[in-house]
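Engineer: Below are structures written as structure tokens.
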Structure P
Amino acid sequence: MDDYLYPSPDLNQLGAFETAPYPNWLFYTVYQSLVTANYTALYDQDTVQYLPVLAQNWTVSANGTVYTFNLRPNVEFSDGNPFNSYQVWAWVWGEYYLSGNSSNWIESYTLFNVSSVEFGPATIALLNSSGLINPNSQALALMSNSTWPIYVNGPNQIIFRLAYPFQWFLGTLVDYIGLIPDTQWVLDHGGFGTVAAYNSNFASNPIPGTGPYVVTSVSVNSYVTFTQNRKYWGDNLTAAQIAADEYLDPGHVKNVVIYTKSSDVARYTDLSTGAAPIAVILSQDWNLVLANPNKYGYVTLPPWTGADFAFSLNTQLYPTNITAVRQAIVHAINYSGIYSEVFYGLIHPWVGPEYPEWKQFYDLGNHTPYQYNLTLAQQDLTSAGINASNLPALLFRVPIDCTYCINSAQLVQGDLAQIGLTVNIEILSAAQIMTPFAGTYSYMVNHSASAGNIGVADYLWITPIAQTPADLWEFLVSNESIGLNYAIYYNPVVQTCADDLLTSSNATLLNNVCTAAQAQIYNDAPYAWVGTLGSWTPGGSIVYDKSIISGFLTDPLWGSGSTLPEFNTVTFVGS
């Protein structure tokens, strides 16, 4: 398979608290989670169902705060170490330590009261001396300490006690910190490292997992090879068991090689010659894919996808800190032009921040997606007494490795010129783009001057980090966001919805506060919501040779975990 990105910053799973690596080629193929989401229900039925993976089952307390996971017995990591509750416990708290003891270390969700937790160098030293296979009494006492919000009850049971009931908690375990590597192997190979510099040994020597494949070789920024895991616990699953959760499939080929090829032409050449029967093809060669429908198939997404595209408008930097200017911008953009010229029509209108999968919270108040209306855009400025000719040029920052971002920015530049707004496009590296967002909300406010006026919200595309309706509210419009509130936006009405989605199960309350928040966001226009993607990547998709490949599953988080198929699920024509 050919991808267009090498996992950033590397293959090291210790970056999970930072939602890294991305794209994670080891997601579900090497590392498995306690639970996952039902692929068929998500894609075909617009329904979220959580399914067991490494957790055999679970129970939830009557008050909705205590989740008890009974772990699947007799599971081993690929190196032979047993999977148990002690491994899970050490992994989760190790990530907490690497995050700097942040209360929102699990995908930015503040779900746990960590006031009693003291996990640091002394704890790690204890785990090193004890081990996680048959821990000594001192380590067992620590891991069984129920004053901590995550604790064990024997080797096959782990308990998560939330600070408040969050009915979608399982959705936070689908990816990133929810993926469980062999923590004993981490301890045996130098440990977690420190908050300032976590252990880099695993960048090219990935930690073993429980999944159907193991990494056999790594060529940094070039390729990674995988071989079927001879110790995979799911090798003897029945066809019915795999059909119930297709992500458990042991795989249909012995070896897999994923190449990073930044050239779209090179990827298409590999696809067309059979060198790579699966490849990500973007806008440069997309017409060639569309011209060969008998040869190529490609991944399409339903209208309720969580893969979304938007432009962020910096609410802290003049002149986009003026609401009327932002309103004028969202009304001056020709969305139809972007749909056809950048996305080839494979996109659906969207009213953010919620994504349509969560239909009970999507577009409360039934707002019309922003429309191209130059008269209204001019009125927005005139009503506020703003003369566009007196405003400074707007800086639109786009990453150099994102063709669809550059193409979109050029279209917006032309659109805004029609109402007298000058836009200067600045093309930077991805690292430069992300620097102002590399921290808390207060950090982003303090660095807002270097963020530009307009950006592409998440320069890849917006996708949920967890399978919950709170996700994009927490990331895009909350002051609890860690690095993803690209508009650097805060409003107390909106924050109430973001907070209550985490802490309340009262449907009437949530409907009321989030309806008010939706209207506030719509009028404040911190983002120009463009659309939900109809293809796997903006301006392209995962493409496969139909004479070789018959089907596969993709990331249940709509691309937040991986840009490629989950290759253990790839099936072949005639097999």
Structure Q
Amino acid sequence: MGLLSFITGDKKKEADHDIDLQPVLPQDLYEASTLELKDVLAPSALQISPKEMDLGEKIARTFFVISYPRYLSDNWFSPIINLDKVFDISIFVHPIDTADILKKFQKKVAEVQSQIHEREGKGMVRDPKLDSAYENLETLRDQLQQAQERLFEVGLYISIYANTREELDRIESEIKSILEAQLVYIKPALFQQEQGYKSVLPIGTDILGVHSKLNTAPLSSIFPFISFDLTADKGILYGINRHNSSLVLFDRYSLENYNSVLFAKSGAGKSYTVKLEILRSLMFDTEVIVIDPEREYEYMANATGGRYFNIALSSEHHINPFDLPPVGRDESPADILRSNIVTLVGLFRIMMGGLTPEEDAIIDRAITETYALKDITSTTDFTNMPPPLMSDFEMVLAGMEGSDSLVARLTKYTRGTWAGFINRPTNVDINKKFVVFSVRDMEDDLKPVAMYIITNFIWTAVRRRLQKRLLVVDEAWWMMKSEDTASFLYGIAKRGRKYYLGLATITQDVDDFLKSPYGVPMITNSSIQLLLKQSPTSIDRVQQTFNLTDEEKYLLLESEVGEGIFFAGVKHVAIKVIASYTEDQIITSDPSQLLSIKKAREERLGG
């Protein structure tokens, strides 16, 4: 296929603004040996008429704002930005020198004052319009002199697009009715459609040059990054609203709870999205802790000066599950100890592949006696007391009647292959803003145990000191497979707000997550939900759980990497996650990109 570019016709037709365009033939391009970007982007045909432009199969019409009311309310322009139509907007802001404008103000104030005195001299009734104009001029002049305000020449242009002129007229009527209801008036750029269209193109050239004078306050009300749905005045950037290209700015700590869930198929960008939130949250004094099952956060932890702990059988990092949190002012030692015993019973239930009611009672009693062995009871202050180890628990358990089977199953954790992981004092310190626990090298049979112990350790640390924190559990379906781990995670989701903790759970296995009795409660206890691209096998379950329309269902099936639906409370928008170049280099998980970064780093060090 040939590529066609077009040039304008003769001067007479140009003067009539009805331009026939002659094609630049492919052989001409070939002979000239040049093919510019504009030749590729140009429409297949172009015709300019007084009121619109035909751009191939589309028709475009450009308008400019000619008049504003005396007062502009905040977000008055948002109904236009959120309009479900195809259009482009350009806002040109040209500052006016304050010294020059003050001289003109002096003359204008004198003119209005003279008219008021003249009417008074003739005994005429006061004119409210003149009084109001004088008051407004004086107020604005004072604000300009005190540098509280500045004056600008502002051009606001809108180009709308449609397939037919009838559709174009309907869109024009709709936009006019929205603006005129707020006393803002627009006009089409008659006989200047070409200049208007070029002014709206993203090249920053104000060719149309139709301006109104606005001071700082009303100008700020035109701020274009407004969404009816999910734009807040504080928080971090989650992405771009795909509906209207506004910014999705949000602060999870402003909601009723600080939890979130993220569902996506493998390769849809879920880890990338969470890493981006982490990176931006760190800039707002948020401490972040990650449970990483695939070692995806190691480079990010090193790049941001965080701590990275590899939890494995051969690792030098150990966590003692018998550690106890300090007793808070509003808590009693008995409550703390009882809560930790319940948590440990859940841990042993996972470690031993389930417990009978009798075994459950034996374990409960053995834990209590193990703590008592170290003088830790419900009536003592155990804040600085060293906690027992798993071998201490084994010794107590071995002396109890009916515990033979339990001791046999416990041996591998105290003296067998897995002893190095769980039967050591804690030597992990998380006094950094960003901490990552990796369980990639942990055997699959032990991953739920490891994640349970790590989560409990984090929960204990969270209760020691009040601080804004975010706990990220990647591949949370590992924890949702066991009722005890799922129950513990759900408990953190419910109680985290008290300790200023947000819980972010991420999973690619939607079915495993939702099969758990705690799956749906986890979702309902999360104020933020993010759905990225879904697989056809799970989309019906997701649609039912999140009450999605068919259009939203197909959007999730057809989304690109980093695209999906962002929920906050009862509102939701289609979102596209974007990162800067520097952010991308830190958070990317693309193997080819990581290999390129590694090679570049090696070449730099070698040079």
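Coordinate-derived values only; no laboratory data. Values in this document were obtained by computation on a predicted structure and should not be read as measured data. Cβ atoms are built from the backbone, for glycine too; each structure is taken alone.
Engineer: Name the one structure among P, Q that FRET efficiency 1/(1 + (r/R0)^6) of positions 236 and 308 (r between Cβ atoms, R0 = 35 Å, to 0.05) of 0.30 was derived from. Write out the running numbers ahead of the final one.
Structural biologist: On the way: P: 0.30; Q: 0.90.
Source structure for this number: P.
Engineer: When helix-only ellipticity at 222 nm (-39500 (n - 2.57) for each DSSP H run of 4 or more, over all residues; to 500) is computed for each of P, Q, which one produces -12500? Could the numbers behind the result be given before it?
Structural biologist: On the way: P: -7500; Q: -12500.
Source structure for this number: Q.
Engineer: With mean projected area of the Cα convex hull in nm², for residues 76-323 alone coming out at 24.4, pick the structure among P, Q it was computed from. Spell out each step's value before the answer.
Structural biologist: Working: P: 19.4; Q: 24.4.
Considering all the candidates, the number was obtained from Q.
Engineer: Right, next: When you work out relative contact order in percent (Cα under 8 Å, 6 or more apart) for each of the structures P, Q, which one comes out largest? Present the calculation step by step, with values, prior to reporting the outcome.
Structural biologist: On the way: P: 20; Q: 16.
Greatest value across P, Q: structure P.
Engineer: From which structure (P, Q) was distance in nm of label points 7 Å out along Cα→Cβ at positions 164 and 388 calculated, if the value obtained is 4.3?
Structural biologist: Corresponding structure: P.
Engineer: Still on this structure, please answer the following. If volume of the Cα convex hull per residue in Å³, for residues 476-539 alone is computed to be 122, which of P, Q is the source?
Structural biologist: Numbers: P: 122; Q: 78.
Structure P accounts for this read-out.
Engineer: Any idea which of P, Q comes out highest on percent of Cα pairs over 36 Å apart? Don't skip to the answer; put the middle values down first.
Structural biologist: Numbers: P: 34; Q: 56.
Largest value of percent of Cα pairs over 36 Å apart: Q.
Engineer: Consider the structures P, Q: one of them gives 2.9 for distance in nm of label points 7 Å out along Cα→Cβ at positions 300 and 420 as calculated from the coordinates. Say which.
Structural biologist: Numbers: P: 4.4; Q: 2.9.
Comparing all candidates, it corresponds to Q.
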